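Listed next: structures, encoded as structure tokens.
Values quoted throughout were computed directly from the atomic coordinates according to the rules given, and no laboratory measurement underlies them. Only a predicted model underlies this, so the values are computations on that prediction, with no experimental measurement involved. Cβ atoms are built from the backbone, for glycine too; each structure is taken alone.
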Structure P
Amino acid sequence: MPTNLRTGLQHVLEVVRLVHKSGMDRLTAVKHVAKQHRIDPQTVTAACTRSLGLNTRAFDEFLERENAEEFCQHLVRLFPQEQDCIESFFAGVVGQPPPSSLENPTRIVKTLFPEEMKQVRDMILLREVRDSLARWLDRIDLPGDLKREMRELREKL
């Protein structure tokens with residue numbers, strides 16, 4: 001486990017590791033991490049829930065093996081600067097696909113929240129529409145009134 005991670009994130013990943021590798025339940029894993037770091041179990045529980053914007057039920061659902069990829073993405077969105085460590089951790093502990101390479105431009109998408117993802121998608125679609133209108137405006141076989149209307153639409157985009 002990398003030691004340069006934020007303390008709370010490190011506690012979360014330790015709980016995940018204990019649940020998946022040692023077969024502990026969440027409560028036992030939380031107590032184990034708390035004991036190991038000589039802190040109150042509530043501190044570890046808060047790191048696993050409140051600091052991640054989750055309740056205990058949602059955290060328990062994320063701990064299920066089939067939800068590991070979604071949990072990984074949730075953590076990457078909250079800690080985008082730790083994306084490589086989080087993805088490597090899940091690849092090693094849960095058997096996720098290996099982290100995306102630094103050269104892969106789509107890796108930034110994993111750090112977006114759903115609303116941000118929708119905004120990016122909308123921006124891409126609008127750019128496509130604007131480019132398509134520009135291609136149509138270059139045609140010589142379109143009537144002038146249609147070109148004018150298309151030009152006005154393009155300016156609005």
Structure Q
Amino acid sequence: MERTFVMVKPDGVQRGLIGKIISRLERKGLKIVAMKMMKIEESLAEEHYVEHKEKPFFKDLIGYITSGPVVAMVIEGKEAIKVVRDLVGKTNPREALPGTIRGDYGMDVGRNVIHASDSLESAKREINLFFKEEEIVSYSKADEIWIYE
């Protein structure tokens with residue numbers, strides 16, 4: 001099983017989309033193994049988005065992600081990174097397909113509702129930024145025999 005990092009961003013929280021997003025992840029057969037609501041400190045935001053540090057939108061990105069609470073999650077499943085990215089849709093919600101989270105709930109890149117790790121390396125880094133190992137719960141779900149062969 002693979003783990004990935006997912007975050008409902010401040011706009012998703014403010015718009016009351018937490019439950020809808022979690023429901024989509026769970027209906028797909030993915031398992032939440034860690035979750036918390038939090039307000040991201042500026043230093044954590046800068047570390048999380050370090051690859052954008054030299055880009056002109058960096059300051060606005062940090063201001064946005066620290067503007068309100070987020071819901072951070074660790075999601076587990078077979079090929080979880082790809083599966084979650086497919087559910088999330090393209091970064092620009094106007095280009096995201098209907099049926100994806102961003103395609104259904106977003107209109108602007110700067111307010112695209114959700115973050116999902118784009119690679120195994122990013123997932124590991126982001127999970128370690130937001131969660132301690134003891135906050136991640138390993139467990140079996142009764143329906144796993146009906147999801148996986």
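Each of P, Q could give helix-only ellipticity at 222 nm (-39500 (n - 2.57) for each DSSP H run of 4 or more, over all residues; to 500), but the derived value -10500 comes from Q. When relative contact order in percent (Cα under 8 Å, 6 or more apart) is worked out for each of P, Q, structure Q gives the greatest result.
Taking distance in nm of label points 7 Å out along Cα→Cβ at positions 41 and 137 as the criterion, the top structure among P, Q is P, with the largest value. When P(r) over Cα pairs in 10 Å bins from 0, in percent is computed for each of P, Q, the one that comes out at 11, 42, 38, 8, 1 is Q. Here mean count of other Cβ atoms within 10 Å over residues 9-16 was derived from just one of the structures P, Q, and that gives 17.5; the source is Q.
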